[in-house]
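Quick heads-up: structures coming right below.
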Structure P
Amino acid sequence: MEKSFDVIALGELLIDFTENGQSGQGNPLLEANPGGAPCNVLAMLQKLGKRTAFVGKVGKDMFGRQLREAAEGAGICMDYLLEDEFVHTTLAFVKTFPNGDRDFSFYREPGADMMLRSEDLPTEALKHTKIFHFGTLSMTHPEPRLATKKALNLAKGAGALISFDPNLRPPLWHSLDDAKEQIAWGLARCDILKIADNELEFMTGETDFDRGAAKLQQAYPNIRVLNVTAGADGSYSYFADGRVFVPSFRLGGTIETTGAGDTFCACVLNYVLENGIDGLNSKQLTEMLRFANAAAYLVTTKKGAIRSMPERAQVLEILANN
């Protein structure tokens, strides 16, 4: 069956308020950057020529309008973005440290992304995507959790590959035991996993990546592409016969790391779309990680994510010169 979309992602769409200097009175100036991990992934996929759509909910407010305009401007199909008349768009305030790492403060009790319900889902569209991508911010509360699980089952039942990025944000969970349970649910159903080093330790108790990945491979044999990101150090990809490691690109100019993991994730999905998922060897996985690492580096040289995704030619230039 011909699929209408390469990737449909479900989850949060929010405003990232990032620091952008100080006022004349010494107060921090904040820039309202459109963001949200699932839509960041789609924005990069659009740069790579893929057909994408987003499923989620924003508030019927100025920020909701800004987010729709930014995502549509990136080429993402936003036909399935709903507006809540009573609950405002979710906001995140991002504190950036000198090394580019971040600390988040969320305004989301409630936020409009939490208002997504099972009856809101575009059931036919979900049956016509090659890949369904999701994280756990849509699983922190019971109703959006049900919607997420229904969407995954619809897509998977129609033959879609499932992509999962836990994207653990501890302040958004009432219980970390609940977070662990929902992440395990996603791990048991995904074909493609992008997991950060801290999330790997959270789920396996292992600080050694190889031992942690081995635990996941044993517990979740459904995972066909298992990638671990280690921030500024680089990334790993694990497969049946071993693993490959590619160091990150440290070329200077990093401003902040918002969106880097999402950019990486998008490039992995793009590689799978273009090369298939079965039988990827170490040479192919190295090629995949190099492209993803280069793209992730480029997004760290700008503020925000949706409007900061690099062009394919920019990524290829980095690869050619390094």
Structure Q
Amino acid sequence: MKGDFKSGGRLERVLRAGAFAVTGELGPPRHADPEDVRKKAGYLLGNVDSANITDNQTAVVRMSSMAASLIAQGEGLEANMQMVCRDRNRIAMQSDILGAAALGVNNLLILSGDHQSFGDHPEAKNVYDLDSINLIRALRDMRDKGVLMNGRELPEGGRPRLFIGAAYNPFADPEAFRALRAKKKVDAGADFLQSQCIYDMGRYKRFMARAVDLGLTERAFFMAGVTPLKSMGMAKYMRDKVPGIIIPDALIERLKGVPKDRQAEEGVRIACEQIEELKAMEGVSGVHLMLVEWEHMIPAIVRQAGLLPRPVP
């Protein structure tokens, strides 16, 4: 993956240097007080190379991802601003992208977004003017060709510097299609991809082998999603209620054999074992730690997993 830097940000430099990257996740608060963002940023700073700033995740109204990204970057934490297709049309999305880039936010992760019926405004109308693949393509064209979706050219020096991210899910059905779905996002212009939470390591290995065979890992950086299981109850809920999550029975049984007050500790131990396995897996360029509302555990996990100190690219 040679070539000029797309953004020059820390995450891109770490990945291009061949280091094993670590990203985290920071959920903005459901209010306007910036101190929550600053507090969470403190847990991630120095422990991750960039932090995803979620965009009204689970379709719940929160502080905007752009505002929270700016607050986080003011604390020294590089932001990876999420943008979902659910809430904006192409005019608003292109406008927000230009604004974010002008303010120094250069990592963007594009998502379709959770359906509004699952959130706190189920009566809201979704937009979905673009799907994630078409928005990724639009970002690439803004950056590389200097044109908006209507063909209007951006002035010299007015192109956004962007490192473009996408999500991928190795566990949805049909399994054989998952790598091809990721390929569409790479073809559209994704520079890096972060996965859904991984618990079924066997199936993830099969996905990555297919991605390697297709040459995708030579064109984009693939990061593996890791979310520690806090309890057996959480594991069962995610297995039974969350689409696209596969939790093997062996993990349920392992947590079942641990006292309730030690299950979170065991979940962290399992996550660290997974990270060690992911480090050695061909095509995996890093891990994405998803601990929304559990950000205070990030320092302990990266230390226990041997991910410190973070490289200085």
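Nothing in this text is a laboratory measurement; each read-out follows from the coordinates by a stated rule. Only a predicted model underlies this, so the values are computations on that prediction, with no experimental measurement involved. Cβ atoms are built from the backbone, for glycine too; each structure is taken alone.
Each of P, Q could give mean count of other Cβ atoms within 10 Å over residues 10-17, but the derived value 26.5 comes from P.
Looking at structures P, Q, which one was distance in nm of label points 7 Å out along Cα→Cβ at positions 66 and 226 calculated from, given that it came out as 4.1? Considering all the candidates, the number was obtained from P. Identify the structure, out of P, Q, from whose coordinates distance in nm of label points 7 Å out along Cα→Cβ at positions 58 and 138 was calculated to give 2.8. Label of the originating structure: Q.
Given a value of 45, 27, 24 for Cα extents along the principal axes in Å, for residues 90-185 alone, point me to the structure among P, Q it was derived from. Among P, Q, the structure yielding 45, 27, 24 for Cα extents along the principal axes in Å, for residues 90-185 alone is P. Match the computed value 13.4 of mean count of other Cβ atoms within 10 Å over residues 26-33 to one of the structures P, Q, and report its label. Clearly, the read-out refers to P. A value of 11.0 was computed for mean count of other Cβ atoms within 10 Å over residues 18-25; which of P, Q is the source structure? Source structure for this number: P.
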